[in-house]
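Below you'll find a set of structures to go through.
FYI, it's all coordinate maths here, none of it is from the lab. Note that the structure is predicted; figures quoted are calculated from it, not measured. Cβ atoms are built from the backbone, for glycine too; each structure is taken alone.
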Structure 1
Amino acid sequence: MNQGNPTAIILYHFFYPDDVVSARHFSDFAEELVKRGWNVKVLTSNRFCRYPQKKIEVREAVWNGINIIRSGRPGWNQANKYLRIANSFWIMIAWSFKMLRMPQADVVIVGSDPQFSQFLLPVLHKFRKQRFLCYWCYDLYPEAIIADGAKGLTKWFAEKIKIFVNKCYRNLDLLVDIGPCMQKRLKNYKHTAIVETLTPWALVEPQQIGLANPEVRYKLFGDAELALLYSGNMGKAHDYNLFLQLARMVYRANPKIIFCFSCRGNRFDELKKAIKYDDYNIRVVPFSYETELEERLIAADLHLLSLRPECPAARYA
């Protein structure tokens, strides 16, 4: 590390080489800090988001000038709400012990995965006397639990825990949201932090749209006259039912209007089960590698977007 340069510590559940999009965003962010002369350490886990049984054996490494320190945790599946909470507390406890032994950094950035990572903020503020503390919010908890239809004791717990979460946010110097809807919800906590919006960037942002590769288009849509593509995550915040209803409606008018789903996530299996044997204009293809993503996106005529309106991450509502 370069002596005298500003230092940053980033805490996020998943990081390079994980290809989940938020891990890519944090990896890109850390790389940019290094390019600007920062010394960067990242505390992360030894698991992949979508492949929990897959383990990263190397606990400490340097990648593109970034010091990566991994804490081990069990291979519990994030799709299970109880195991996800267990993962959260496991990794936060491990990080807390590591942070208390580290030299103080100029800035500490905490991401919103693991779930309830806000609980780290008082620890960092009180015991490390951190100079500048930032929280980068991608997912809003406990609001997301309530929006997912929590009932009974789970809903009661989620509502009550807002009191403690409110106290956690009071330790912040900077609160980063990802859109106006999330920012509005965060204001309910009456925090005093500086507020910034950082819209997530796409993994592929071509300068201009080229012509579709005929082979890629045919592989996805056959001889479609109109091709509609859903590419990305199909998680708890997303809804596929309206897409399936639309596909069945337009099939009666023109069977060559084709819908294609290239996705993964916590609701992907639900989507596959919801597709009927006679949904001839609905296709499911494997999730795209990043190297193939641009050609796949260009192959469609229209792109489908989904976000449930009650979800706290309804970023652009």
Structure 2
Amino acid sequence: MDMFAALRAFVAVVENGGFAPAARQAGQAASSFTRHVDALEAALGVSLLNRSTRSVSLTTAGENYYPQATRLLAQLEDANNQVREGEGPPRGLLRVSLPASFARMHITPFLPRFMAQYPGIELDLLMSDAMVNLVEQRIDVAIRLGVLDSSSLMARRLAPHRRITCASPAYLARHGTPATPGDLAAHACLTFAFADGERLWRFSQGQRIEQIRVRGPLRANQAEALKEGALAGLGLVMLPTWLVGEEVAQGTLQPVLAAWQGEIGRPGVTTTLEGGIHALYLPDRKGSPKVRAFVDFLAARFGTPPYWDRAL
């Protein structure tokens, strides 16, 4: 039995939901996938799949075996790619995890230039605000915003991740400009929706820290919706500069409390008041030319300070 062929067949059947769909995707006969999986189950002495005429599902043994099989195949693919990449320009498949809004604004517009510069690299983008597992999802590099959790991942800081408090000139003309964080209690504040319902903004000025419970007419779990509300004059927002830098430069949003550094707070959660925009990758990707090419490209495009902060 070709163990790697059997593993690939098993994983393909699981990921495609059946022998026939896996065979169609690979352009092969379904019987070849059946033979490989049968041989794998015979070698292991257990059934990995529950089979019916219409569907397949993992057995308990299959549920335990599947993630290990995917990791093993990913490690083999990584080893092969690193050997191939050792000669010549960066090339091969590069799987990238990106936060959706940030990617739309600051990464995808530059990708045609990156791909023209590195024609041997094939990009596979996963755009989601969910925290993905780099091993399980076979991600080569992930872009993360904010304060990093402790982990074994390698990290390279690409830019600061700063938040500012701002509002439309029309809102400030009607309601006045807050001079201190405490003044926010009398203002409409547009806030990010947390599951616990808390609306807490934290500010620092040197060693001084102030935490203010705010309220307002709009909560959302998507920052771009809050920006649109602020542009419409609904209230004040605290948003990252990469999201509102252009509007501040154009004057459609006006920063307030400029002497204070802000952060969205959660009760019982202590963080630094400035995180970063980081590229994360597994330790074994550190020497990967394609990872290095992508991360270097982003760092050069963002600049120091990043272009979205230059009007602030």
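Some observations on this one:
- At a computed 2.2 (distance in nm of label points 7 Å out along Cα→Cβ at positions 89 and 113), which of 1, 2: 1
- Between structures 1, 2, the greatest calculated value of relative contact order in percent (Cα under 8 Å, 6 or more apart) is seen in 2.
- Comparison of 1, 2 - label where FRET efficiency 1/(1 + (r/R0)^6) of positions 97 and 281 (r between Cβ atoms, R0 = 25 Å, to 0.05) is highest: 2
- Read-out FRET efficiency 1/(1 + (r/R0)^6) of positions 49 and 121 (r between Cβ atoms, R0 = 30 Å, to 0.05), computed value 0.30, structure in 1, 2: 2
- Structures 1, 2, by Cα Rg over 2.2 N^0.38 Å: label with the highest value: 2
- Among 1, 2, which structure scores highest (criterion: mean count of other Cβ atoms within 10 Å over residues 161-168): 2
- For mean count of other Cβ atoms within 10 Å over residues 129-136, the highest value in the series 1, 2 is held by structure 1.
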